Structure 1
Amino acid sequence: MCGAVEYAVDDAFEYSMNCHCSNCRRTTGSAFKPFAGVRRERLRVLRGEGAVLVYGNEDDAHDVHCRTCGSLLYSVVREGAYAHVAMGTLVDAPTIRPSGHIFVGSKAPWYEITDDLPQYREFPPD
């Protein structure tokens, strides 16, 4: 949001979902987090590494925010192998679109999903 951190990511996303878990709602301040999953080596912080704030265990799953404005940039998941990029932080539109809703079993009770994408109570099976 503020430009203190700049990252680049290849448009090589392997999956994309809308996550409704309570952690994603809290970190985004929204009903859900649209994210796109990409192999971690496809994402690079170009500028502002000192302005990166890691929330969680750096050796495990964690969120990466801008220390200056607090924006969620991406989450490191799946034993550090993947980044879940917050799609709202992308400057250019990715070719991938969310293919479903996950963790709808804990979605915000005040939000109604109105599209026809598949809904999964938790994370979908592989």
Structure 2
Amino acid sequence: MKALRGQCLCGDVQYTVADAFSYALNCHCSHCRRATGSAFKAFAGIERHQLQIVQGADRLLIFGGTIDHDVHCGRCGSLLYSQVRDGQYLHVTLGTLVDSPTIRPSAHIFVGSKAPWFTITDDLSQHEGFA
């Protein structure tokens, strides 16, 4: 299994993740928009044990609950991934990957709450909630 490298903006936090993602989506919910500062969060889902922090584990900033939460670099603030589905899966932000994953986003989710100033122009399926 190929391992992909990822890191935050400043490089303090680095990780590896297996190129074995189960799904990839573009999320337009208000939480993802605020967490990324963008119109949507492009992410890929994978089982939690498939990602390892290789540098900067002591610099992680956890935001949210004890089980499901967002993980940021404590220095630059980059959103690296979200721990979801009762802590069993991670939604890795595709923009933090250094290497290109095999998977590509297959749909847009939570388009019912997407930013009114953003227009989806691709042919991916669109869902009101989680696909």
Structure 3
Amino acid sequence: MVQKKEITSLEEIILLVDLFYGKVRSDDLLGHIFERLIKDNWEAHLKKMYKFWQTVLLAEHTYFGSPFAPHAKLPVQSAHFNRWKLLFFETVDENFMGEKAAEAKFRAEKMAEIFQLKIHHLQKTSQ
């Protein structure tokens, strides 16, 4: 049984991101999309995700950029977003507890919602 932790430092952010993307990479629905996009650049991608979540959850501003831009042209639908959220929530619930764990799930939910709306709009307007 995993001892659940509070998310209080970069150490927990790294654990969250690594465990989550481990699930994503082996997922039948999402894995091939991420592999096609990221290729051999997983180390750089993970470092960017550490900084993103460190900024979002710990208010330590280490991420600078536009999180939506790399996702704008992905061939994804609602099923992909639902699986992404499922895996993220599962990772949080299995390993973390407390206020920041709840905030991580809330932020992921809102981000997926916004990204899905934007991608759907872009796909509609490009037809």
Label whose coordinates, when distance in nm of label points 7 Å out along Cα→Cβ at positions 76 and 116 is calculated, return 1.1 (choices 1, 2, 3)
3
To test your reading of the models, identify which of 1, 2, 3 gives 0.35 for FRET efficiency 1/(1 + (r/R0)^6) of positions 68 and 108 (r between Cβ atoms, R0 = 25 Å, to 0.05) when calculated.
1
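Values quoted throughout were computed directly from the atomic coordinates according to the rules given, and no laboratory measurement underlies them. From a predicted model like this one, the values you see are computed outputs, not experimental measurements. Cβ atoms are built from the backbone, for glycine too; each structure is taken alone.
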